[in-house]
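Chemist: Below, each structure is written out as structure tokens.
The numbers here are math on the coordinates, done by the rules we state, and not lab data. Note that the structure is a prediction, hence the values are computed from the model and not measured. Cβ atoms are built from the backbone, for glycine too; each structure is taken alone.
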Structure P
Amino acid sequence: MKMSVVPVPLVLGRRALIVILMLLAAPMFGKRRDDVVVMKNGDRFTGEIKSLQHGELIFKSGYMIDPVHLDWKRVERLESKDTYIVGLSNGARVIGRMAPPASNSGEEFHIVAESSTIDVSPAEVIAIQQHEVSFWNQLTGSIKYGLSFSSGNSSTNSSLGANVAFTDEKNSVQFSTTSQFDSQSKGENTNRFTFDSQYERMLTGKWLAAGLFSLLKSNQQDLDLRSTYGGAFGRRLIRTDKTSLLAIAGLDYSHERYFAQAGTVPVRNNAESLFGLTFSTFRFRTVGVNSQLIVFPSLTDLGRVRLTSQSNLQIELVRNLYWNLQFYENFDSRPPISAPKNDSGITTSLGWKF
């Protein structure tokens, strides 16, 4: 009797995707509908403030079928009895209610927090996010799927990805996972799985501490599974309503398990340093670009350098539906076994975000 064995990374990949999909499917409850938006020309709207992102205030009134996007530069002030997470250009995040200014100080944005009040100009406010009582309702994320077929060699490529993020006044957590499967009639089937998580704790407006954990399985590089655990300090070099640039540096430990080859040791442990850049920008109302590059110089195998990078171009099609183009690269200057140094590719997919 033959028994089929499912590879551990595939099991982990399926479980990670299932968990994230369950989070995406969690119920979301609306906030109250008596928020007030006052425009500089005197127009006044009453409804629900959804968010402020990329220079646009997203707002919905009861008589509107869809939310509207208002130019933040033309908004004079906001009023709300609910609490929001307000991101400022100096890097700080404040949780509080938005109310009319207490005095004619020229600062039109008034934030009433638990223990203090803050008056700033609207130009200093670059992000607003609803502060939910429930942890589940505070989550944001997206899911995407792509499929391609080539009749020349009967090749099919399928890719599935999802990400979830949580943010509060001082902390943020992000989880993302991708799973790719390639099959062709005249070649071997291949698969690639990634799982990345990152925790950030704000220390000051520009400085933060971070923890990282990631998994990678790549048939292209004969890598059965690599797990990486790391810690780093980061500094925000650029932070505006449309563009962000973060630099990090730290240390990590990686455990690698390769497919067995004669005369080689399939399991390796490495201590490494890490240096990375994370960049994101939003342009032309519907186009967003985000990219991350991390370099891992080995400390236990001097001369060996790993590099991982991922870039995404997103174009909004309608409401929360978008088209995504992704470039990824995983490079190892000196693999411990006879295996390709590069694992790179391009995927296209359709996605939905919330």
Structure Q
Amino acid sequence: MQSYPVELLQAMLERYTPSGSEAELANLLKNEMQANGFQSTIDDTGNVIGVLGSEGPRILLCGHMDTVPGLVPVRKDGDLLYGRGAVDAKAPLAAMIVGATLANKRCKLPAQITVVGVVEEETSSRGIRGFMVNHPKYDLAVFGEPSGASNMIVGYKGSLKLHLSFRTAGGHSASPWLYDSCYEESHSFWDAFQSQLLDNRAESKFETVTGCVTSSTAGGPGNSIPATATLEIDTRIPPSIRSNDFIAKIEKFIEHYTFGREVKIELRIDDQSDAFVGSTDSQGVSSFRWAIKQVLGAQAAFLKKTGTGDVNLFAETQKIPMFAYGPGDSSLDHTEAEHVKISEYLASIEVYVQALPRFAERFQKPELPPTTM
């Protein structure tokens, strides 16, 4: 299996999978997992699911198949493998599949491992939402995201995606001094919103509310002052604030902002999730820390990310040890230079190979001496 991990990842990268176009990759992974001893299926949502083993603790390894749009030609350059999704997040998903396969072959893994490749993580999170409908209780969940092979992600900010519609009376563009422009109102609103509700300049970006406008529209006929406008605002919320509480704060802000103004504002929440902060002293974390030390000779670092992932939603349904792990430099996410180091990818596979049996054995018999591979 020496060359197989790279061949699998390269085949995954050669399937272009912007959100909503994951079917071809799902079929590839279903067949690959089946060939490696998994019972594999594709569910009604389009997620590919592979189950390995039937006894022992239940371990969920969850990655996503989709990427942001934009082709990055697949090529190898020495130790580097380029392609859209090389970092976010096909290398982490491939590492899960190969790592679980090798762990089971080496020591008949005493656990039931479910590997899931979900759809639309980059957009609607429809995949993880569908998977959560009829899922069993797990004992450990690891989400495949680029942490770097020697790190684990134990925190993600929450998310609120806001759609705001503005409406004014409008008027003729020949007399702009007589009418309120919805375009100007939307910009004025954003300036006030940013000043009073966000803190993008705070030293700790993880502990404060941050956000930005991701889309702005206004106007109609060319000779009219805009009577309608929209703003889409992406806010990220720290663990200290619940998303429902922040929504209430936004609603109150809108009420105060519109008082005495000739503008109507409607708020719609397009996506909502609370922040996630996982334990750093669970049996799952300690098993991966031990494996990272064995494989890389390094002490694992704990990271907290300003982004939001499927782990946020899953954490709302199961109170179990969970974190994110996978090869790749997250600063390359969504860029034209997206690539992963092959050596790091292979090292992360070996981390899985050693961490999974370690967790399974320690979960059932905590008094056992260290696992020997």
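Chemist: With helix-only ellipticity at 222 nm (-39500 (n - 2.57) for each DSSP H run of 4 or more, over all residues; to 500) coming out at -1500, pick the structure among P, Q it was computed from. Intermediate results must be reported in sequence, preceding the final value.
Modeler: Numbers: P: -1500; Q: -10500.
Of the options listed, only P reproduces it.
Chemist: Taking FRET efficiency 1/(1 + (r/R0)^6) of positions 158 and 206 (r between Cβ atoms, R0 = 41 Å, to 0.05) from the coordinates of each of P, Q, which one would give 0.50?
Modeler: Details: P: 0.50; Q: 1.00.
Going through each structure in turn, the value belongs to P.
Chemist: Given a value of 10 for relative contact order in percent (Cα under 8 Å, 6 or more apart), calculated from one of P, Q, which structure does it belong to? Provide the component values of the computation, followed by the final result.
Modeler: Working: P: 10; Q: 24.
It traces back to P.
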